[in-house]
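Following this line, the structures themselves.
Just so it is clear, none of the values below were taken in a lab; they were calculated from the coordinates. From a predicted model like this one, the values you see are computed outputs, not experimental measurements. Cβ atoms are built from the backbone, for glycine too; each structure is taken alone.
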Structure P
Amino acid sequence: MVSASQNLPKRLGLVVEDQADTRAWLVRMLAKAFDGIDISEAATRRAAFEWVRSQPLAQAAADGSRHVALIDLGLPDGSGIDLIREVSEKYPAVLPVVTTIYDDEGHLFEAIAAGAQGYLLKDQHGDALVGYLHRIDLGEPPLSPSIALRMLKHFSQRPLGANLSPLATEANLTAREIDVLRLMGRGLRTGEAARVLGLTPHTVAGYVKTVYRKLNISSRAEAAIEAVRRGLV
């Protein structure tokens, strides 16, 4: 792994990718997107954690821009989700962006729940990828078009209770309560569910209490069972 310069407040970048050719390509695209960015590489989850924890990342660059980490989800020594979560929780000056081949809802919403601020597919033209990365400095999340459409479809249709089994609504759960139960069934914690739904943890905690009361349950394990039984996961 190549270490970045310690001479902050220069903007730093990290590319976490186990495939050497793909990693080199992402490094080139990141350099093209942001002039002067000092880029490091990591081929494993462990190496990425070591880099993050060794760098002075508490503050943004001199021009106020955030550092950027492009993170693959499928790494040889584990998932990139834990890395995204640590960066999001401990290093707010670093913007974690997923770069992956996975375009399914499971990977997408797990990454968003962990704190990902963008989600880019690697099977697209380099110029397009650079264009999405440029959005970061405009305050816009870098999202591949198919990912943006998937998110819109999910939140415009599923919260309305469409295509749910009768069991899903037998306890008179509201659409939002069904969303919360579905995310609990997927194993998301309160804070993670809040990120996915665009709500505060306090608000989601209130929904959780209501779901527990309506279903006459008292634990996350029971909630997960109920979510499966009602066809929500």
Structure Q
Amino acid sequence: MLLAIDTATRYASLALYDESGVVAEWSWRSENNHSAEVLSAIDTLLGQQGLYPSDLVAVAVAKGPGSFTGLRIGMSVAKGLCLALDIPIIAIPTLDITTYAVGDPGGPVYAVLEAGRGRICVARYHFEQGLPVQEGDIELVSEKEWSPRDEEPLLVAGEVSAELAERLLAQEEAEIAISSLAGSLRRAGYLAELAWEVFQNKRWDDLDTLSPIYAHYPSPGTSA
């Protein structure tokens, strides 16, 4: 059984996954209280299925971008379990999870993540063989100023505020669709599904060197 942990933002999500697919899943709005909730939630999720930590074969974790505290907690819990159980750890970029969840719309997808202080993290994706492929770098930008530059039809998914959605949909020069709030919820079931393929191909991460991805504004004189 693979355990997936996503605490990258104020939402938290856990899932159990095996060759049959998602076995159990739990997503909730944590309000940055991950440290007090995640371990007990994992215990509850395992207990509900009659499982023990020793039944786990791997742990998947959202590796960022995201909040510093959220990512640190998720990564610490995942690493602790993997070290204690001597099982692989698999890290998946947070915006990959967001994009994979909405599926291939036949055009570009912009995945959005709240970054606090009026900022968002954004990355552009396309799909190849059913999997999201990131194009270029992750941008950390002002939510009030960001707008896709594409002229072709595109989909924006993820943590899109009502204000941002209203502004994007009002742009007459671009054909933009916004994923629904429920469809944009970053669920650990999708993280687990992406990680399961990695696990099957034995391409897991190095437990000692793995660290979260944080997004920062570029320093003067450097590119974003």
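Of the structures P, Q, report the one carrying the highest value of FRET efficiency 1/(1 + (r/R0)^6) of positions 72 and 152 (r between Cβ atoms, R0 = 30 Å, to 0.05). Intermediate results must be reported in sequence, preceding the final value.
Values: P: 0.75; Q: 0.20.
Sorting by FRET efficiency 1/(1 + (r/R0)^6) of positions 72 and 152 (r between Cβ atoms, R0 = 30 Å, to 0.05) in descending order puts P first.
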| message | Looking just at distance in nm of label points 7 Å out along Cα→Cβ at positions 16 and 40, which of the labels P, Q belongs to the structure with the highest value? | response | Q
| field | Structure from which 15.1 was derived, mean count of other Cβ atoms within 10 Å over residues 24-31, options P, Q | value | Q
| message | Quick check on the output: -14500 is helix-only ellipticity at 222 nm (-39500 (n - 2.57) for each DSSP H run of 4 or more, over all residues; to 500), derived from one of P, Q. Which one produced it? | response | P
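Just checking, which of P, Q has the largest value of distance in nm of label points 7 Å out along Cα→Cβ at positions 48 and 112?
That would be structure Q.
Any idea which of P, Q comes out highest on relative contact order in percent (Cα under 8 Å, 6 or more apart)?
Values: P: 15; Q: 24.
Across P, Q, relative contact order in percent (Cα under 8 Å, 6 or more apart) peaks for Q.
When you work out FRET efficiency 1/(1 + (r/R0)^6) of positions 104 and 176 (r between Cβ atoms, R0 = 25 Å, to 0.05) for each of the structures P, Q, which one comes out largest? Working shown, then result.
Details: P: 0.60; Q: 0.90.
Once FRET efficiency 1/(1 + (r/R0)^6) of positions 104 and 176 (r between Cβ atoms, R0 = 25 Å, to 0.05) is worked out for each structure, Q has the highest.
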